[in-house]
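The structures come next, written out as structure tokens.
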Structure 1
Amino acid sequence: MVQAIVNISEEANYVINLIKAKYSLKDKSQAIDRLAEEYGRECMRLELKPGYVEKLRRYEKGKRIKVKNAGEYFAAMR
């Protein structure tokens, strides 16, 4: 666990207290963790570039090979 001394604005303190109360958390550390988790999920959502989406659609329409056993198929390719 990392400990930090931080300076925050009154507004940020108010928001942290709201999160703490809303989720019945024990302390502000848990509220900050909750905020970081929520924000992290939002930031880490993958946004695909339009060109990449088009490329994937072309692959979907492309030629396919049916294989009963992938291990045997790849072993035969070696």
Structure 2
Amino acid sequence: MTLTEAFGNVADAIAHLDPDKLLEIKAAPELSVRVEELTWKKKDGTITDAEALELERFLALDMLISMAKARARKLLAA
């Protein structure tokens, strides 16, 4: 099983819990600010290894939630 398939399986499970509530989830403003800061540091080449790992984890979480929301939308449309 690939990482993408694993994320897809988890996203499916999350989407089935409560699709309506899932679609309401939004990142906290301070989280968005932090991701933006880390993104700029990466572009500038000033990001530390720890910050790069933090950014990678935020992006993986964002991908998982986006996948779950897409599946929730399909469930609600059916």
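Of note:
- Highest-scoring label, criterion being distance in nm of label points 7 Å out along Cα→Cβ at positions 35 and 51, among 1, 2: 1
- Among candidates 1, 2, the computation of Rg and Dmax of the Cα atoms in Å that gave 24.4, 67 used structure 1.
- Origin of the value 1.0, where distance in nm of label points 7 Å out along Cα→Cβ at positions 3 and 59 was derived from one of 1, 2: 2
- Answer label among 1, 2 for the case where helix-only ellipticity at 222 nm (-39500 (n - 2.57) for each DSSP H run of 4 or more, over all residues; to 500), calculated from the coordinates, equals -20000: 1
- Source structure (of 1, 2) for distance in nm of label points 7 Å out along Cα→Cβ at positions 11 and 67, computed value 0.6: 2
Quick note: the coordinates plus some simple rules give every number you see, no bench work behind them. Being a predicted model, the structure only gives us computed values, none of them experimental. Cβ atoms are built from the backbone, for glycine too; each structure is taken alone.
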